[in-house]
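Computed from the coordinates by the stated procedures, all read-outs in this text should not be read as laboratory data. As the structure is a computational prediction, the values presented were derived from the model and not from experiment. Cβ atoms are built from the backbone, for glycine too; each structure is taken alone.
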Structure I
Amino acid sequence: MIALVTGANRGIGLEVCRQLARSDLRVLLTARDEERGRRAAAGLRAEGLTVEAHQLDVTDPDSVRRLMARLETDAGAVDILVNNAGVALDKEVPGLTVDLERIRKIMEVNAYGALRMCQAVIPTMVRRRYGRIVNVSSRLGALHAMAGGWLGYRLSKASLNVITRVLADEVRGTGVLINAVAPGHVRTEMGGPNAPRSVEQGADTAVFLALLPDDGPTGGFFYDRKPLDW
């Protein structure tokens with residue numbers, strides 16, 4: 001099987017690639033920066049894992065189309081998609097003063113980019129009657145616990161949760177399972193060095209959802225392999 005992970009040259013995405021490759025999947029590590037992606041994939045191959053790098057900017061429709069065309073020719077259909085690419089550009093900016101352009105940039109990656117990838121791979125998954133999509137969200141996007149701060153980031157992750165629910169319902173019964181995951185506060189470049197969770201912990205539930213059996217859940221939101229409230 002083939003698994004494609006976006007934003008995977010570091011952090012949680014890189015660890016998701018590592019864990020999926022350890023499960024004997026052919027892993028496509030994608031990154032906006034082609035050279036960084038190549039270096040990351042080379043590091044995993046040095047561990048004896050089957051990982052290849054591909055350039056991908058989820059905010060660029062042409063970039064997505066080029067990759068899909070290349071995979072159709074060289075690799076085959078994507079069985080698993082992990083939408084991990086994400087940015088947080090408004091960490092300390094109050095919602096009352098954050099500029100809309102900053103919010104647009106966050107939404108382009110975290111929400112619209114993920115939707116663009118889903119639209120690119122789901123039709124083939126439906127035809128083949130198999131697919132797993134994991135959207136890397138955040139508890140900051142959960143409406144039941146919504147609070148101040150991080151307006152753009154929260155908005156993007158709440159939107160990603162909506163995308164998860166809508167698409168999961170639209171393809172229900174086709175063999176395609178679509179879920180969202182909250183990895184928690186993880187020690188990454190985004191999460192900072194003092195975050196309480198390791199990248200291994202942050203990636204675990206995403207990998208669990210990527211490898212669900214046919215009778216697994218769909219349209220859910222998970223943290224440490226357990227359902228979360230939306």
Structure II
Amino acid sequence: MKFVADLHLHTISSGHAYNTIYEYAAHAKKLGLKLIAMTDHGPAMGGAPHVYHFANMHCLPPAINGVRVLKGIEANIINEAGDLDLPEEFLKEMELVLASFHMFLGYDGSDPKRNTEALIRALKNPKVNILAHPDNPQFPVDLEAVAEACKKYGVLPEVNNSSFTGVIRKGSEAPCLRLLKHVKKIGWKVSFGSDAHCLEGLGRFYEAEKIAKEAGLGPDDVVNTSMKMIEKFILNKNL
């Protein structure tokens with residue numbers, strides 16, 4: 001597949017990443033990407049930026065080095081109600097919102113039924129565009145129900161390349177394949193995310209591509225392959 005965008009990356013503001021958004025944009029241009037999304041971790045995560053970081057993103061230009069930069073967040077689902085960790089008044093200003101579970105934030109993810117219900121409640125928030133790493137074995141869910149809820153609420157399940165290459169979220173391959181097969185069955189789309197925490201990770205989707213191909217997904221099923229699809233399923237979602 002040929003990609004035009006990376007919709008999940010972390011800058012130094014996330015506290016455990018190593019490059020600035022200006023460095024990412026320069027590298028994206030070299031890679032031939034037309035769009036990247038700045039999706040630093042929400043404030044509930046240790047070391048993550050304060051709410052002020054997200055409130056002040058309006059000062060950034062819409063494009064850097066000729067690359068469109070979406071101002072976004074990877075917001076944490078923090079409770080059974082599916083609440084996110086950024087106040088609504090700031091969340092509504094984001095151009096892209098990823099929602100996800102993370103460890104060590106006070107939410108016990110051991111119950112698949114409860115996790116599924118929390119995820120689906122989060123998906124009902126009209127600002128959520130992408131459900132990040134929904135196949136995370138640390139937070140087991142009913143994958144078919146989550147895929148169907150994603151389609152119902154216009155949210156893209158993510159195929160997160162870092163889930164298959166790092167030390168966290170080990171064992172994501174099998175649940176991801178199961179999720180993607182159901183996404184294909186119901187005729188929905190997915191988003192690819194590098195989840196880059198340094199320049200070398202930007203635009204890297206090699207492992208994600210392998211699993212998507214095994215599930216029968218092609219370029220038309222992945223929004224990152226077309227600016228037209230990004231406009232339809234992300235930029236125009238809340239217009």
If you work out distance in nm of label points 7 Å out along Cα→Cβ at positions 34 and 66 for I, II, which one comes out largest? II
Once mean count of other Cβ atoms within 10 Å over residues 122-129 is calculated for every structure in I, II, which label goes with the largest value? II
Given a value of 18.2 for mean count of other Cβ atoms within 10 Å over residues 42-49, calculated from one of I, II, which structure does it belong to? II
A value of 2.7 was computed for distance in nm of label points 7 Å out along Cα→Cβ at positions 26 and 114; which of I, II is the source structure? I
Structure (I, II) behind the derived value -8000 of helix-only ellipticity at 222 nm (-39500 (n - 2.57) for each DSSP H run of 4 or more, over all residues; to 500): II
Comparison of I, II by mean count of other Cβ atoms within 10 Å over residues 2-9 - largest value held by: I
